[in-house]
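Only the coordinates and a few stated rules stand behind these numbers; no lab work does. Worth saying up front: this structure is predicted, and the values here are computed from it rather than measured. Cβ atoms are built from the backbone, for glycine too; each structure is taken alone.
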Structure P
Amino acid sequence: MKLENKVVLITGAGGGIGQAAVRKFVAEGAKVMLADLGTEDTQQLVNELGSEHCACVAVDVSQDDQVENMVNACVKTFGGIDVFVANAGVEGEIGDIMSTDVSNLDKVLAVNVRGVWLGLHYVIPVMRDGGGGSIMITSSGAGVQGSPNTACYNASKHAVIGLMRCAALEVAQFGIRVNTVNPGAVETRMMTSIEDGFTEAGAGDFRALVEAGTPLGRYGQPEEIANMMVFLGSDDSSYCTGSVYMVDGGNAT
């Protein structure tokens, strides 16, 4: 197993991609701490997979003290952190810059950027003291290109690529690798929310437009994103850092 006896901390673990990642990491032998806003969904997954393999903790990733508590809980439960998946994120409202209230920007940046920064801030010292590890940040296809009516989300996903590139340079000396995983359209609650937002804005069948513009012609599955996360968390990617890994069906080409 690629991750036997490794400890993995995943934020946004109750979402579609998060749950798929938890299952994949556990299947590869890892001990996994599931972090999300609440514990209802994550506790069900812990019950299913077994408390010997995983545990859960509630966290608002935008709150400094809660992120510190999350990291401490992982260390207390499993003894350290070998892999950190900064996966928590929100999509925000659909709307152009002129009509969108600045509160939407603040909310999206608080979770998608501040939350990632706080995770790095508290996880890196643990990994450094443990002799190294792998960090991956969930960015998006929206992190490498623009699109109308999603400026807040796109800006946040561009920003975490910048955080990744800076962190990768800072922590290479400690044997820590940092990369981003950039999903395209994936079958998740978030994607359904984005579809609904565009439909309400009069964009028509948003899914059909996305699929028509994707070379592979379909949405991705959460498990396909999780496969990339397992690769980046394992020693198979031991010479990979500071990079953007697209999992988008060719949409960004």
Structure Q
Amino acid sequence: MSTSSSTNQRRILVTGGSRGIGLAVVRRLLAEGTGPVTVVSDDPASAYPEDLQASPRVHSERFDFATANGPLDAIRFAIDRMGGLDGLVHCAGIYPEGNPAGRTPLELWELTMNVKARAGYLLATEFSRCASSGSSFVAITSINAEQSEPDHLAYDPACAALGGVVRAFAVHFAPRFRFNAVAPGLIRTRLTESLFQDPALHAHVRHNIPLDRAGDAEDCAGPILFLLGPDSAYITGETIFVDGGIRANQMSRLPSLNSLGEAG
């Protein structure tokens, strides 16, 4: 592992870092003294929080990850600002199926694939060319990469494709670089907020989560930082599922039986 990667002076790029899981990762990095950090956003409507704007260790910019140039420009921007690259977290994502805005199924497919999977591939390619030896790449996929649900005809395949990118690059570029993924379950972010506004739907979802709650973005930040750092030095090509036990759960109890399980 390179010297810069084994200290708090690691140079980290976080995509999608102005909100949700990406923002939680950036704040954890800053709290632990890691830096400098480059934060890039793919969402023109998402403003950077004041604490990021005020930090001298943060460099921020916006890039369109639906284009082929956006991911490459993001890495070049990060290297220009930080002088190199020791880690990358690809949090940028999109779920246009939840708000199709008149797009055709093919347009939804292409937009989702481009922002999630193609951008991941382009980032991984440029990362492998430019990052310092021993660097770590972490992609945020989803449990939907393995378990699909209705109305996810583009999002679920895009997450599965990004997982494939992680495994392929992990094998091809070992031992120089490590590539891993974190697959969240139901995490409370702006993209999932509508679910929490429906009490009945929220209660139904909780009954299917063994830990009895939806996750927060901060629940994902710890595993992501673990994969970025030296404690995961012998882990590559893997996915850590952060889902409160959803994948382990074949069938939830009826709500009326939950208290019996707790009493027993």
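Observations on the model:
- Once distance in nm of label points 7 Å out along Cα→Cβ at positions 36 and 116 is evaluated on every structure in P, Q, the highest one turns out to be Q.
- Structure (P, Q) behind the derived value -11500 of helix-only ellipticity at 222 nm (-39500 (n - 2.57) for each DSSP H run of 4 or more, over all residues; to 500): Q
- For 44, 33, 20 (Cα extents along the principal axes in Å, for residues 12-139 alone, calculated) the corresponding structure among P, Q: Q
- Highest-scoring label, criterion being mean count of other Cβ atoms within 10 Å over residues 212-219, among P, Q: Q
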